[in-house]
Structure P
Amino acid sequence: MTIDKNTESLHKIVVVGGGAGGLELATRLGNTLGKRGKAMVTLVDKYPTHLWKPLLHEVAAGSMDLDQHELDYIAQAHWHHFNFRLGALEGIDRKNQQIRVSPTFDDDGKVLIPIRNIHYDTLVIAIGSVSNDFGIPGVQEFAVSLDTQSEAAMFHRKLVNACIRTQVGVTNQGHLNVAIIGGGATGVELAAELHNTTRQLAAYGLDNVDPDRDVKLSIIEAAPRVLPALPEDISLEVQKQLRKLDVQLELGEKVTRVDSKGVHTESGRLVPAALVVWAAGIKAPDFLKDIDGLETNWANQLMVKPTLQTTRDDNIFALGDCAACVWNGHKDALGRDMLVPPRAQSAHQQASMLLKSFKLRVKGETKLPEYIYRDFGSLVNLGKYSTVGNLMGGLTGGALFIQGTFAGFMYRMLYKMHLYALHGLSKVILDTIARIITRRTSPHVKLH
């Protein structure tokens with residue numbers, strides 16, 4: 001790319017990672033500093049498209065068509081006055097203030113974009129998290145994680161193929177047994193979606209598939225209840241709803257091994273499964289560990305100050321799941337500082353604060369605002385069956401347990417708020433109307 005001489009003197013802000021926080025930040029920076037010629041904003045991501053990560057379980061179940069909901073980074077960059085560069089972060093050169101981006105390849109294995117360096121004045125690491133299998137044997141070989149769009153789409157193809165094999169009678173009983181390792185939000189939401197979509201698939205002509213007979217859903221959780229990080233009233237209500245859906249709950253069971261037969265636990269149990277999903281823990285990607293001397297914790301997260309600047313370099317910031325940010329004043333049972341939880345609302349709040357911070361940095365100011373996490377509650381969506389959660393903080397003045405239609409509306413609004421940050425109000429309204437219309441003429445589950 002030829003560098004425009006008029007932009008050489010601009011403050012260069014590079015955001016690595018186009019997840020919820022990274023893409024919102026790049027978009028809002030582009031709409032302000034980029035559009036006004038105050039800074040050059042660049043987003044780097046190893047994938048060409050974006051999908052809000054909390055929706056990946058719907059893609060896996062088939063209740064959401066990825067092709068209709070993913071966003072092209074190149075188009076977003078064009079519309080919102082920032083640059084997009086395709087490639088994965090390979091290294092950081094803090095001395096020369098540049099990052100190294102790995103090459104990308106075409107379908108034939110030929111180099112499409114060579115390795116290159118991108119200079120920064122301000123760098124933001126927002127690459128999110130990946131599944132942490134804790135080194136348990138067999139997870140890599142026999143389980144699917146839902147970290148990316150491609151993994152979610154792959155699981156859905158496996159599910160559809162299993163249904164087809166059952167339909168034509170070329171498989172043994174148990175081919176539609178699904179074991180979900182991890183009873184967090186992803187695990188319980190996936191179980192509910194799978195209960196619904198397997199019945200939808202059967203309704204679209206797979207009449208030899210009897211979901212009540214052929215589909216067995218299990219959640220395996222090491223803690224004594226699902227959603228162990230959330231309040232107990234939410235957890236117990238979700239467990240009640242899951243049992244109504246005949247989801248088998250294996251609670252207090254620590255996984256020791258996964259193989260072709262299913263999931264083995266520490267108590268000696270075998271949970272038979274042909275399809276296994278790993279949703280039991282997260283960490284930042286391994287390559288972040290002490291990258292170019294930056295301080296990281298046991299989960300590879302970058303240690304940051306309250307300003308979200310990394311502890312060893314004020315020109316490098318981190319946000320979202322890959323940032324280890326102390327949760328203002330919160331302690332665990334052992335008196336240790338708790339970290340801001342890895343949630344979409346955290347990344348959204350951090351992106352909003354960094355927008356203010358970077359406007360100050362561009363002006364040459366060094367005193368930056370400090371991040372204070374505000375917990376507005378948690379919502380767990382069980383598909384068409386129910387939504388359960390609580391609202392708290394500034395919304396209610398306390399904690400309010402909610403369930404049903406209102407909770408479902410609030411859950412949908414979280415995604416709409418993300419879209420609003422990316423596209424603005426008018427486009428969100430038009431997109432919502434269009435989806436309501438097209439949903440009447442398309443299947444309610446992806447059939448391939």
Structure Q
Amino acid sequence: MLKLAAPSWAELLLGQLTSMADLMMVGNLGAWAIAGVGLSTQPKFLMMAVMIALNTGTTALVSRFKGAGEQEAARRATRQALILNLGVGFICAAGGFFASPLLIDFMGPEDAFARGAGISYLQIQMLGLPTIAVTSAITAALRGAGNTRAAMLYNLVANGVNLAGNYLLIEGRWGFPRLEVAGASLATVVGQGVAMIMAIVILLRGKNYVFLKRGDSWKPDREIITRMARVGLPSMLEQFVIRTGFIAYAKVVATLGTDMLATHQICMSVLALSFVNGEAFGIAAASLMGQSLGAGKPDHAVAYAKSARRMGMIGSICIGIVFFFCGRYIIWLYNGEADIIRIGSEIFRVMALIMPFQGSAIITSGALRGAGDTRATTMIMLATVLIVRPLSAVLLVFVFPLPMPLMGAWISVLIDQLLRCGLTLLRLNRGKWKTIKV
């Protein structure tokens with residue numbers, strides 16, 4: 001478990017730290033810049049929903065094939081994932097680029113500068129979707145085969161390129177143009193391109209369980225695509241549910257004004273860092289559970305799931321303690337405005353309470369997806385993210401408002417995570433995932 005989780009933990013941590021550094025660097029431009037980047041986050045992930053779903057199917061399928069000792073089938077699944085992801089990437093890139101103004105307007109920006117920043121940031125991100133599509137497909141296949149170290153290496157390099165680009169392009173240094181928010185977005189896309197090239201080279205070297213070689217067939221494989229879709233389609237619905245719920249929730253927060261939105265975006269950025277712990281153990285559990293089920297050893301899969309959850313919960317509690325006592329200082333790294341620091345430090349105390357429930361829910365959901373039980377995770381997300389979180393946010397912000405309106409929005413996150421934690425754990429303990437065919 002630790003052998004697989006540690007590289008994923010490092011990869012995700014470095015990636016999220018880079019994303020936080022993006023926001024910190026952009027934050028020097030003002031609250032409008034932070035708000036603009038925040039407006040683009042959920043529309044971007046909405047456009048990526050299909051790719052995320054395909055990659056869930058890829059990891060589940062490759063891990064099953066490896067557990068059963070079917071290497072050639074695992075390689076076929078990798079090639080099919082690349083074909084499908086690349087096609088989807090180009091379609092979403094084109095649609096997302098032209099729809100960016102509509103998507104940002106739908107988020108309800110109240111500041112013209114934030115709106116302009118959000119549109120320019122999102123359009124550049126859309127142009128980079130094909131590179132993300134290829135890299136994510138390769139990453140999903142490697143993780144399914146039990147190799148989490150490769151993704152850590154190429155994402156580490158990409159993060160370095162991203163930060164260097166931020167330094168040069170946001171404020172215009174060393175003769176480079178001052179592009180502000182657009183510069184941060186462009187730096188991210190360039191880093192993603194570097195990661196894609198490195199990921200392709202890793203497959204071509206032929207030293208991994210899944211690899212590419214001359215003479216491989218790239219024709220559509222109906223059997224592989226059908227099996228991938230069996231897991232991926234419910235996951236795709238789950239992604240649309242998640243993003244729709246997040247957008248509805250974000251629209252509630254956007255009505256509170258630019259400063260509140262900027263504070264919220266800072267807190268969400270740091271909250272995303274806390275996902276790293278759960279996601280790393282969730283990735284490890286997904287790979288090992290899939291391999292165990294492929295080898296016909298469901299008892300091993302249960303042991304891996306319980307081990308992942310125990311270790312991940314320890315990390316989540318430690319993160320919560322840091323948030324509770326150090327929130328003020330973390331906020332200051334993004335923006336030094338007194339109101340933002342005051343409000344944000346209070347929100348961090350709610351985030352501290354969220355940590356154990358969030359960690360458990362992420363890990364258990366990852367384990368269920370690795371077992372191919374994506375229908376259950378979709379229904380749980382439908383209930384919590386699409387219904388409970390936005391509805392409770394509306395009630396606590398508008399109907400029964402607290403003295404600090406943003407606090408009500410974050411209490412709704414706590415309610416969401418508490419319910420999701422209970423439902424995912426109940427599903428795991430029932431054990432129906434042991435009989436699902438992938």
Structure R
Amino acid sequence: MAYIGNTLPAWSPGTLDLHHISTGRGDAAFYIFPDGTTLLVDAGELDPTAPRVTSPRNAPAKPDGTRPAYAWIARYIARMSSPFPEPVLDYALVTHYHDDHFGIVTPVSEPSASGAYKLTGITGVGEHIPIHTLLDRGYDYPTALNDETLLHWLRANPELTPTYRQFAGTMENYWAFIRWQQNNTGLQVEKFAPGRSDQIVLRHAPDSYPTFQVRNICSNGEVWTGRGTDTQRDFPAIADFRPQDFIDENLYSNGIHIRYGRFDYFTGGDIPGIVELDTPPWQDLETPVARAVGAVDALVLNHHGYRNTTNAFFVRTLSPRVILQQAWSADQPGQGVLRRLLSTYLYPGPRDLFSTAIVDATRIVLGEETIDRAYRSTRGHILVRVDPGGETYRVIILDDGAETFVVKAEFGPYEAKIK
């Protein structure tokens with residue numbers, strides 16, 4: 001095709017670009033809306049010194065390990081922002097407070113230029129790329145995250161994994177970043193509000209693209225009903241939560257639905273959908289989310305395609321033509337997840353799967369033939385480029401082994417669904 005072997009042509013007005021950045025260290029997606037408004041969804045950064053991260057269970061760092069993940073993400077954004085006077089993030093959305101989505105403070109985390117905070121994930125990106133509005137899920141649900149008693153318990157509890165013990169310090173660093181940025185750069189911080197379609201909007205030429213919309217779908221277990229701005233919460237009263245429910249950040253993930261003309265896209269952080277043996281039924285968030293979102297053209301797999309996601313109702317209802325996986329671990333995707341995604345019983349017709357990384361251990365467990373039959377691409381940055389008006393789109397795979405941004409493969413054009 002026209003792009004293969006060449007450097008990716010820059011974004012142009014009227015086009016919707018949805019970049020899924022491959023770092024091997026977590027989720028990061030950079031969007032350029034039709035009028036040039038920009039949005040970063042997550043900036044994951046795992047602990048580079050953790051034994052799991054350096055083991056064959058984890059994807060290698062991309063392009064390599066000479067820079068931390070936040071630096072590669074910031075450089076990617078800067079390169080893709082070439083049509084603009086300077087790289088700027090009109091919005092940054094943290095889906096939830098897990099290391100592979102917003103970073104983690106470790107002994108090797110470098111200080112910011114001001115010395116006010118450490119650089120990791122979103123704080124590292126924000127050090128290099130100005131952020132105008134930062135959205136997160138807030139700090140008051142299901143308990144006050146800034147409560148010193150909770151933070152002390154997280155630091156001291158030997159039953160928790162090192163990641164959870166580092167959570168307190170990472171949150172305190174995140175708040176220090178926010179305070180410094182508010183005082184020195186004018187950063188605006190908002191709590192993500194499910195049901196709204198006026199929180200993430202076109203900032204430069206909204207009247208030129210009336211069919212474009214970002215709808216907030218879910219946050220903190222509150223889900224849009226599909227009617228107006230109404231939401232519902234199926235979670236029990238806080239008093240009925242079990243101890244493990246309080247620290248399961250995945251439950252509280254923010255999710256958004258992007259619509260441009262006929263084109264529809266959903267990304268939902270790490271929301272779960274499979275009720276496992278030790279899981280109460282209310283932890284199935286995918287079912288109410290599916291009712292609100294309906295059919296889409298492109299879907300980002302929840303929780304990287306981990307085994308507790310992508311239930312049958314969710315797959316059947318969204319029935320995506322293109323399925324995108326931001327993966328970094330050997331258990332992504334789960335075997336059952338892959339079976340449901342490929343099932344023509346759940347919905348008929350073709351579907352194309354793309355992953356930023358499938359590690360060798362996954363190929364051994366699921367089988368080389370199975371992976372190669374299921375996926376169109378298993379390595380690289382994934383760009384969904386939606387043509388002006390939103391009737392057609394294509395998927396473009398960029399080389400993640402260097403910063404050449406050479407196109408490795410191109411798929412499509414796909415016709416957006418008539419819904």
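Please treat every number below as a calculation from the coordinates, not as lab data. Keep in mind that this is a model prediction, so the values were computed, not measured. Cβ atoms are built from the backbone, for glycine too; each structure is taken alone.
Values for this structure:
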quantity	calculated
Value 4.3, calculated as distance in nm of label points 7 Å out along Cα→Cβ at positions 81 and 289, assigned to which of P, Q, R	P
Which of P, Q, R yields 32, 17, 12 [Cα extents along the principal axes in Å, for residues 161-200 alone, calculated]	Q
semi-axes √(5λ) of the Cα gyration tensor in Å from the coordinates reads 29, 25, 23; which among P, Q, R	R
Test item: log10 I(q)/I(0) by the Debye sum over Cα atoms at q = 0.09, 0.11, 0.17, 0.20 Å⁻¹, for residues 57-232 alone calculated as -0.38, -0.56, -1.25, -1.47, pick one of P, Q, R	R
helix-only ellipticity at 222 nm (-39500 (n - 2.57) for each DSSP H run of 4 or more, over all residues; to 500) from the coordinates reads -6500; which among P, Q, R	R
